[in-house]
Structure 1
Amino acid sequence: MTAMRPHNTDGGLSRGLLFLMSVATGLAVAGNYFAQPLLDLIGRELEMGPSRAALVVTAAQIGYALGLILLVPLGDLVERRRLAMSLYAATAVFLLVSANAPNGTVLLASTALTALTSVGAQVVVPFAATLAAPAERGRVVGTVMTGLMLGLLLARTASGALSELGGWRTVYWVSAVLMASMAVLLRIFLPRLGGDGGDGGHRSYAGLLRSTVAMFRYEPLLRWRAGIGALSLASFSVLWTALTFLLAGSPYGWSESAIGLLGLAGAVGALTATVAGRLADRGYVQIVTGAGTVLLVASWSAIAAGAHSPAWLLVGVLVLDLAHQAVLNSSQNVLYALRPEARNRINSAFMTALFVGGAVGSALASAVWAHSGWPGVCVLGATLSAGTVVLWVLERITIARVTGKPPKVVRDLIRTPTKGE
């Protein structure tokens, strides 16, 4: 119990609680991806055609987008421990509905509701940032985001293994039990942390939503980072959407299980998020972003060579995932330092922009693959990645112009404070 106390003696977030929050975010986001490798099994049992079965993925995307917009900002208005616990408990209930779904209509509805409440993960991330000592915020956010990305990347592998043991419903049963357990653990170990309504003038729900949208108008860094993040996730989504097409066809001809295992390679990149966070804590947040955007572009050269070379493809996947994590983590560190009282609204706005970017990237990847194959996909991914470099450079120039400071010291203006400050 002591290991789970909120803070260390030096004021930072305890390792036990940080681990719990990381696992909680991973489990929450994983629930939205369990169905993807199981669509054929689900479709056959519930008598859903391929096109209708594919709507399960669409339902999850719509539900998650609504949750980002409608539920995440509540963390700035209501007591955050209760909000997180309630969302996790609700997710467990909806997963149970999916596990017992008698037909496709019920499964689609429960999937959308599960995704809606699974944004509890996006309440936990800024919660961790608030509990962390300022000098360790980058490491803490990086660790929690590592848990989230591992959940996203490994969900497909886990669901395939569980379905082989007991059928596709087993996946939902196990996930429901784990989410219910997380709700209990969060209730026990998270400290009470009340929302203050932001600046005191947005204590109504409608006012809170208006304030969330207004963040884009009042926070220039949010606009820049939302654009950079959206393009980064779009590039990331282009790869993972088209990768299945490449590996299933000639010359690879991989099975679905083999393709799913490639997610393990992406998981390696997710583990580097804490490294980016530690560099941000040392004042290198802008350098991390810049290096991440450049690596995004460079990764597509290896990915293009991977059309006929598994080795180059693996290198490209690892570099792209590492770069995306660096861009995401450094951007979160910049944004969470802006307005501590509005972290949930800022996170809601930022993550919604990312979600839109990811959805657009997936849609573009499918269309480009149909017309231009893997070469066209690689051009698309590299173009989107190049956009992150352009936006990062423009951000630095704009901030330097507004502040009147030379670009070389802009990094110091928005870096995460180090110990002793």
Structure 2
Amino acid sequence: MTSPASLSSRIPGTLFLHAPGPTRLPPQVVNAMGTQPLELGDPALDTLIAACESGLRRVFGTAQSDVFMYAANGHGAWEAAISNLAAPGQCVVVAGSGTFSEAWALHAEGMGVRVQRTACEEGHAADAGAVAQLLRAESAREIVAVFVVHTDTGSGVTSNLQAFRDAIDAAAHPALLVADVVASLGAAPFDMDALRVDVAIGASQKALMVPPGLSFVAVNEKALNVARNNPTPRVYWDWLRRKSELSYRKFCGTPPQNLLMGLHAALGLVFEEGLAQVIARHRLLADAVQAAVQGWSERGDVGFHVREPKSRSVSVTTIAVREGIDPEALRTLARERFQVGIAGGLGSLAGRIFRIGHLGDLNAPMVLGCLAGVEAAMHASGIAYGPGVAHAVRVLAGPLEATRGEAALVEAALVETPAP
């Protein structure tokens, strides 16, 4: 059997990985993960875990919340939030925004939790007004939490978390605000404390540049109190059991040391560049990709799936194709002939869109290489497109002062927390 390594070695150079996760691993992360694991009693392990917790608090934008880490993907962190906050038969609201909001709703229902969904209008952000109506109409105050996916990776739409905070406040409802920031953490501005998000959920394999397999939740005291009063049986996911100074208690067993080593290295890279600069870089690269898609759309075969520019993600751009075009064939051609890995559609969007990820360890030349490879694949496929790469070049070659100004604005908005 041919191994993945031998497949990739057939072609010189580097495969451009532009899925919205997993993302490219920086060499520093790869090297750190190759380190020999520590003996479980070594104080250096406690230091490593503490540094990861501190760094994640800084990225989440929280000074006081507890951070719990799991040897699991983002769906595991979903289950942690559900099992700690809601007992079977209790109710949560899930704001509809796309594939992953619906998957989260199904996950909660699978655990016996009642779910009220707000309607998902395809290509649009989640509707905070609909959530406000549900909360105002709910006089019994039995809804435990409102679940919102900040950036829905499947649709490429980013929703306004402040609007959901305002909706809960306007209804004077005790429901918790729980945000999935898996696809936006470290790429888009997010300040957990300023937004008064009660629980934030993240994962390793996107802007944080670590392989899949590590997820984490930041939990404030209000949410911990809900967990204390929640009778749902739970062990591995239980925040209260994990709230400990002992490393084996923090992970309900052996910590995933090599993933933690990779995370520590990745956080070091983020803070070396500067979190504000990282977020500004993601904004610039997203603007370049979206300028290219705007150019491509001039010929009518491809265009934006997300209708409103303000709702387009800085992490991934979703491109709709004209009926009769097979985006999976385009992906295959891009990967096998032009060495560019892009993502396809999920759920109801399968066969209708393709997605370009632009998050993590990326710079301008890498994005231009991706866009050129996609253009080449569209040309070879007979897909009509307008000038895309040229539009992206104009964005990336714009005044440097504009990028610095964007970083300064982000930095001014970020909560100041100690470096790990």
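Since every read-out is calculated from the coordinates, none of them should be taken as a lab result. Every value quoted in this text rests on a predicted model; they were computed, and no experiment measured them. Cβ atoms are built from the backbone, for glycine too; each structure is taken alone.
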For which of 1, 2 does FRET efficiency 1/(1 + (r/R0)^6) of positions 64 and 344 (r between Cβ atoms, R0 = 25 Å, to 0.05), calculated from the coordinates, equal 0.95? 1
Structure responsible for 1.08, with Rg/Rh (Cα atoms, Kirkwood Rh), for residues 168-215 alone calculated and labels 1, 2 on offer: 2
Looking at distance in nm of label points 7 Å out along Cα→Cβ at positions 184 and 224, point out which structure of 1, 2 has the largest value. 1
Could you figure out which one of 1, 2 the value 59, 47, 39 for Cα extents along the principal axes in Å was computed from? 1
Which of 1, 2 yields -13500 [helix-only ellipticity at 222 nm (-39500 (n - 2.57) for each DSSP H run of 4 or more, over all residues; to 500), calculated]: 2
State the single structure among 1, 2 that was used to calculate volume of the Cα convex hull per residue in Å³, for residues 16-87 alone, giving 152. 2
Winner on distance in nm of label points 7 Å out along Cα→Cβ at positions 104 and 352 once structures 1, 2 are ranked, highest first: 1
